[in-house]
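Nothing in this text is a laboratory measurement; each read-out follows from the coordinates by a stated rule. Just so you know, these numbers come straight off a predicted model, no measurement behind them. Cβ atoms are built from the backbone, for glycine too; each structure is taken alone.
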Structure 1
Amino acid sequence: MFKDKVIIVTGGANGIGRCIADEFRNQGATVYVIDKQKGNHSVGDISKKDVLEAFAAEVLSKHDKVDIIINNALPLMKGINECSYEEFQYALSVGVTAPFYLAKLFMPNLAKGASIINISSSRDRMSQPQTESYTAAKGGIAALTHALAVSLSGRARVNSISPGWIDTAYTVYEGPDATQQPAGRVGNPMDIANMVLFLCSDKAGFITGENICIDGGMTKQMIYHGDHGWKLEE
């Protein structure tokens, strides 16, 4: 399905990003990864403008079009008690500014039927304490998704995915860790990669500006203290 397509994956050295990149490669795509971790890919900090520009120039020196962009790089997670101004800005630069700027850099070269997928998080709609930098970045990219979908109408479809608990080591959990989720298990990277490939395919040709939460139903479960065995420990 993706033979000879040119794919960009940020944060593609490990975890969900690596799984997505590998699945595209398995289907014959040419995949360009950029990540801070050293490896057989472009290495760089995408919070920096010059790194994004150099990466885009490298890809476009080899190809005259880009078919798919996957914005997956992980922002910093720190809370209001400890997160500095600079750290908060860094999280937004990685999680929101970089996806925006990559779309801008590649916009003139987006292929017909191009697709952009932004990896958000179920934290774009719910929170734990002390997660402000990450949550703000993930909420920002979810909103950026529908803005880009409108601005890039006729050029690219733009959608976002909000993963819940995804264990990148494919650990199989039992007991409450599993059963607290209506699906009865913790997710794994293939749960996200499968949706990415669907959204980038012609089968999803009428889907744009959408956010799809893949969390085993966790955000849909209403919880009250003392109800169905749930108990809040203060």
Structure 2
Amino acid sequence: MKDSFKDKVAVVTGGANGIGKCIAEEFRKIGATVCVIDKADGDHFVGDISDKSVLEKFAEQVIAEYGYIDFLINNALPLMKGIDECSYEEFQYALAVGVTAPFYLSKLFAPYFNKGGSIINISSSRDRMSQPQTESYTAAKGGIAALTHALAVSLAGKVRVNSISPGWIDTSYKVYEGPDAYQQPCGRVGNPLDIANMVLFLCSDKTGFITGENICIDGGMTKLMIYHGDNGWKLE
């Protein structure tokens, strides 16, 4: 696979830590050039993607340096707060990071994608299920999942657009045992490589007939029906 990614340019938002960092590292391992934007300090473009001018400066810098891109990975993490505590401004910020920035970066880079280009939006299994007090994050993740199929149609024939919905991913690669593990039918909690591997697959020429899709990677957790008293589950 390494040769097929030679001279490819990948842009990763939120690529300084966690899942984004793993995605960036895996792209580099197979020969791609990676451009990261993150608000954390580091050897990358530092900026808050909720700011329109930051997005424009970042895109301008990438195109000035390389002239094109091949892959855009919208991964940056929105704020998670619930209806009891989340302010209007915080909710707007979550949507700016989680939906508006992916839209605007897709728009800014659209003229510069090489043939075979791909946009991957990182959503969440929370785009289809919720815990209490998670409205800002859940709304942003639902928004980016819907944005995916809209972009796939608008960019048809130019760029493929897909989204990934991770379930429980432990970014420290901790190994869990007991109920935390077996509540997933796969028997374990996920790690960043589970997501990065799918990102690279969706960006490869092996997936040229896949666009507009959302792929949930959660160890089967969202497929497990839960009833009180069944399989050890109890409502207390």
Which of 1, 2 leads on FRET efficiency 1/(1 + (r/R0)^6) of positions 104 and 208 (r between Cβ atoms, R0 = 25 Å, to 0.05), largest value:
1
The value 0.85 for FRET efficiency 1/(1 + (r/R0)^6) of positions 136 and 168 (r between Cβ atoms, R0 = 25 Å, to 0.05), derived from one of 1, 2, belongs to structure 2
Working back from 18.0 (mean count of other Cβ atoms within 10 Å over residues 32-39, computed), options 1, 2, answer is structure 1
Say we calculate FRET efficiency 1/(1 + (r/R0)^6) of positions 56 and 200 (r between Cβ atoms, R0 = 30 Å, to 0.05) for every structure; which of 1, 2 gives the highest result?
1
